[in-house]
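The next part holds the structures, each set out as C-alpha cells.
Please treat every number below as a calculation from the coordinates, not as lab data. From a predicted model like this one, the values you see are computed outputs, not experimental measurements. Cβ atoms are built from the backbone, for glycine too; each structure is taken alone.
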Structure 1
C-alpha cells in the first residue's frame, strides 16, 4: 500500500527501557516466501528496501546485518490495467526478479472448481506441508551442479550483448541478467532430468527471463516494438552452438 515505510518491510530497531538495550524487531521480509502484492503501489523508497535482500538474502538495519535464511524467494504482483497511484519499478529492482510471467484468467474447468469452493473463505488452511525448507535448499544445491558447456556460456553472453546493441533498446540485458539465465537454465535442465544445459534451454527461457529487463527506446516502443520483438530478433541473429559428435 502507498503508506508503507521501508521499516515496515525490513524491520526496525527499538529501545527497550526494561533491558536498556536496542532490540531489532523483524519485518515481514524474514520469511521463506515473501509476496509483495501490487508492488508498484509502494513508493520508490519502500521498493528500495527490497534491493539488498533480493540480491544478498540479508537485511542491514542501523549498520547491523541480519540474514533472512535459506531458501528465500520474493514474488511480486502488478496490476497491468490500473496505473493511478502507482510507481514504476526501477531497472535495478526489475533486474533482481528472475522471471516475469502473466497469470491471466483461469480456464473454464478451473473457474468451475473455484466457484465450487466459494463457501470456503480460507482454503489455504487445508493445505498440508509437502516439503521442508531444508529439502528445497538441497534441491537448489543439486541444480547448481548441472554442467554448462563453455559454448553455451558464450551463446548466452552473445545474446545478452545483442540486446544491448539492438537499435530499439536503451538498456539491454545486464551481467546480472546473464547470470540469472545460467542459474535458471541449470534448474530447468535438472527438472528435465538432465545434468547438462542445452542451447534449446536458453531459447525457451529467454522470453520470461529477459523481456522485463529491457528498456526500450520511446520512439521504437511508440512504433510498436516490444521487448518480445527484440528478443525474437536477437535469437534469429545469433546462431546457437551445434551438437558435438561422439569421438
Structure 2
C-alpha cells in the first residue's frame, strides 16, 4: 500500500508519536517552501515565551503598520485595536493570520528581524538540518525552506505541552473584541469537521509551495502525525492525508 501513499505530494512523513517510529516517508528531507507550516515554529517560540513567563496570555498587543500591511491570510484587526496574546494565538492557529504572526513576533522580539534570529537559533538547537526561516508567517521568500521531517519534529515538540490542541482542535471560534464587536474565525483545517480523531495541527498554501499540512490525530492513547508538502490542491492534500492516517491505524492496530 505504501507505494501509493502521498503519491501527489512532493514530500511526506507519517509518524507514531508515542514511539517516534516513522511509518512512511517520501522525500522527507527535501528542502521545500513550507507556506504557513512556518507558523509551527512561530507558535513553538510563543509557547516557550509563555512557559518562561516572559509574556502572558492576557497581555494586550496592538499591530504595527508593518504587521497590518502583510499580504495573504489576515484577521480583521483594526489599527487602534489591541487583542490579547491568547486571541492572537487563536488567529494564528485557526485562521492562519499573517498579521497576527507578525504582531506576536514583534511583541516577543521587538522586531520581525530579531524574531527570525530566534527562529534560526531554535532550528539550530533542534538540529533541523533542512530548515531556514526568513519570516514568521511563511509567505514565499528565496531561501525560506523546510522539510517534511523537520516539520514533523517541530510539530512533535509543539504537541508536548498539549496547550496547542486547545486551539488547533477548534473549527470555529468567536473572539470578543468588546461589548459590541466580535470576530469569528474559521479553521483552515477543514478535516476537523468530519474526522473526530483529528485535533490539529496547521495548514499551509501558497502558489509556489502548493498545499501543505501537518495533521495530528489520536485514537485511544495512540497519537499519529502526518505531514505532506507540495500537494497540487487542498482537496488532494486532504484526501491523501486521510489515506495516510488510515495506513497508520492499520500499522498500529493491525
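Computed values, structure above
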| quantity | calculated |
| --- | --- |
| Read-out relative contact order in percent (Cα under 8 Å, 6 or more apart), computed value 16, structure in 1, 2 | 1 |
| Ranking 1, 2 by mean count of other Cβ atoms within 10 Å over residues 106-113, the structure that comes out highest | 2 |
| Structures 1, 2, by volume of the Cα convex hull per residue in Å³: label with the highest value | 1 |
